[in-house]
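S.K.: What follows are several structures.
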Structure P
Amino acid sequence: MVEKRPNIVRRILAIRGMGQVITVFGGIIVLCIIFSMMNPSFYSNRNIHNLLRQIAPFLIVGIGQSYVLITGNIDLSIGSVLGMSCMISATLMTRGINPWVAALITMIPAVATGVGNGLLVARAKLPPFIATLGTMTIARGIAQLVNGNRNTDSIGEAARAFRDFFYYGRGIYFYNTVWIALALWFVFNFILTSTRTGRHIYAVGSNLEAAKLSGVNVTKTVVKAYAVSAFCSAVAGLIQCSQGGLGTMDSGLSYELYAVAASVIGGVSTLGGQGLLLGTVVGACVWGIMQNGLSLANVYVAYRNITVGIIVIISVLADIIVRTGRGNRLRSIARTKAPQSAL
């Protein structure tokens with residue numbers, strides 16, 4: 001008798017975390033309908049292109065934060081590393097350094113910050129909140145000092161190709177910013193789902209002690225996750241530098257919130273060990289669509305921030321309730337199946 005293969009829809013739904021991805025995607029459709037009713041220009045070709053370009057940096061930093069969250073940690077330094085990268089790259093360019101060389105140099109202190117975060121958390125055993133809060137402040141200080149505590153001048157026409165590559169140029173219909181975000185997503189999604197490093201990242205977040213007993217190098221794995229987060233922040237910093245054409249010391253403010261929002265709305269667990277980068281895509285889309293739609297509806301920035309904050313809290317709370325409830329059910333089943341001691 002030929003064994004019947006499971007339905008492809010059931011196989012997709014069986015993927016852990018896919019349920020929330022589909023739910024959030026349904027929410028995106030509802031948001032688009034609401035905002036298009038509030039302002040018909042929401043669906044204009046120009047706004048769609050700008051919306052996608054606006055979503056791209058949220059997705060990029062969300063990818064990095066997702067890596068860290070899946071290990072059971074958090075990275076609060078994302079916004080400051082972004083700002084530091086924006087300032088370093090712009091400062092180097094205004095001093096005559098080739099834009100592409102400046103971009104490569106910028107990656108060194110950014111990734112070094114990520115490695116430092118990983119070592120502080122995994123080896124020095126500092127709480128991730130404290131460790132990345134410290135490096136957040138340090139990176140912001142470097143952003144302020146790199147050009148003498150002032151914003152840079154314009155990076156000039158010599159950086160036109162650089163600005164077009166990261167922000168203003170188009171390739172195959174979409175802006176290059178969108179293609180950069182998608183390329184990073186494909187690379188890091190492959191690493192997370194199809195390599196030993198990805199399996200180790202999930203293992204560390206699911207059960208740290210079990211991962212150690214299984215031979216996982218926890219320090220190395222956590223360092224890799226934080227390095228990815230810092231690298232993504234640096235790329236987003238280069239995008240901001242390209243967008244404005246100069247370095248500003250306050251670049252990246254609140255981007256750690258954007259990164260957490262993109263991750264947790266899309267189903268990445270703050271408790272570690274669970275989440276899909278596909279969820280980060282839909283989470284970033286929710287954040288970008290809300291910002292764009294509420295802006296077109298002339299809603300005050302304060303109300304936009306309050307709305308997103310509420311959504312983040314609800315998403316994290318729902319995750320904790322689901323994970324705790326599942327854990328309680330598993331423990332209850334284990335007790336039920338355990339052999340009863342003789343009376």
Structure Q
Amino acid sequence: METKQVEKPVQLQTSLLGGKLSDESFITLFMVGVLLLVFAIACLVVPNFYKPQNILNLITNNWFVIILGIGVTFVLITGNFDMSVGGNIALTGVLSVYFCQGFNVSQNALANGLGLPYVVAVGLALLCAMGVGAVNAFFIAKLKVPSIIVTLGTMMLARGAAQVITQGAQRNTSLPDAFGFLGSWGIPGTSIRISVLVMIALIIIAFVFEKKTVFARRIYLIGANPEAARLSGINVSKYLTVLYIISALLAGITGILLASEFKAGVSSRAMGYEFDALVIALLGGVSIAGGFGSVLGMFVGAIILSVVTSAATGMLLSPDWQFILKAVVTFIAIVSQRFALERRKG
């Protein structure tokens with residue numbers, strides 16, 4: 001009975017509207033067109049921008065934001081935010097280092113840790129990351145505190161804890177050889193590392209989850225109308241809890257991979273990543289009000305942002321002007337997709 005009550009309104013959201021494509025597919029294809037336009041402009045103003053290696057780098061150099069974008073996208077679809085992911089990355093990376101640093105091996109406090117095996121250290125660090133997600137879920141789903149307030153608070157709390165553990169610096173000594181494996185190993189003869197393979201696997205899993213599961217369809221209903229979802233028998237708190245823990249887990253995985261790549265736990269790592277994850281989701285057509293969006297669209301948004309960033313670097317723009325350029329392109333792209341969608345409905 002519960003499934004029948006839920007399926008019908010969700011089908012309205014994903015049904016074919018005014019044509020052969022759903023609105024989500026239309027927006028995704030529209031943003032693919034924007035991507036091609038931005039890429040063409042970049043090729044005109046930046047020498048050798050079109051080369052295959054550079055195109056590959058547009059994806060491989062931004063794997064961390066894309067992984068974060070998966071969790072942020074699903075949370076946004078419910079009409080909520082997760083701004084804690086950047087702080088969670090820093091905390092998880094620092095904890096993974098601290099847990100496996102040698103025990104009492106030096107007079108330098110930053111060189112001493114708990115001396116745990118690397119696998120155990122990673123597992124505990126990921127549990128701590130999911131703990132941040134559980135805290136978010138408790139205040140948002142149970143106590144009904146606005147998600148933007150809660151997740152900004154846990155972002156600062158997580159980063160503050162990382163700063164305490166590193167004493168405001170970093171931990172990078174007394175580490176076992178296994179610590180750098182995840183960050184350094186890749187496909188021989190290519191620039192593709194484990195982190196990129198993890199990103200590809202997670203994108204595929206998220207895409208199948210979004211298109212094929214009842215859980216995902218109910219997420220869209222929650223975002224479109226939380227009260228209707230509750231009256232349909234959906235436990236909204238449970239769904240939000242699962243999504244926040246998944247988003248935190250993805251941030252934790254990102255933190256582990258980055259710490260392994262640089263063989264260090266840095267409290268200032270991932271500054272601003274939460275905003276980049278939000279931007280690529282919005283660029284990909286995810287509605288900030290909830291109930292609309294897709295992982296594939298988020299991926300396209302990530303590549304658009306990557307093209308703009310890479311082109312700005314190739315043009316030798318200062319960081320200040322790079323921020324302005326990204327802001328302008330993001331604003332124009334989001335306004336354009338909304339205008340196109342309104343014209344289509346009209």
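None of the figures in this text is laboratory data; all of them are computed from the coordinates on show. Nothing here was measured: the structure is a model prediction, and the numbers come from that model. Cβ atoms are built from the backbone, for glycine too; each structure is taken alone.
S.K.: So distance in nm of label points 7 Å out along Cα→Cβ at positions 81 and 201, computed for just one structure, reads 3.3; which one of P, Q is that? If you can, show how the numbers build up before the last one.
M.R.: Values: P: 1.2; Q: 3.3.
Computing distance in nm of label points 7 Å out along Cα→Cβ at positions 81 and 201 on every structure in P, Q gives 3.3 only for Q.
S.K.: So if we calculate mean count of other Cβ atoms within 10 Å over residues 257-264 for every structure here (P, Q), which label has the highest result? Numbers along the way, then the final one.
M.R.: Numbers: P: 27.8; Q: 21.8.
Max of mean count of other Cβ atoms within 10 Å over residues 257-264: P.
S.K.: Could you figure out which one of P, Q the value 193 for volume of the Cα convex hull per residue in Å³ was computed from? Mind showing how you got there, number by number?
M.R.: On the way: P: 193; Q: 148.
Label of the originating structure: P.
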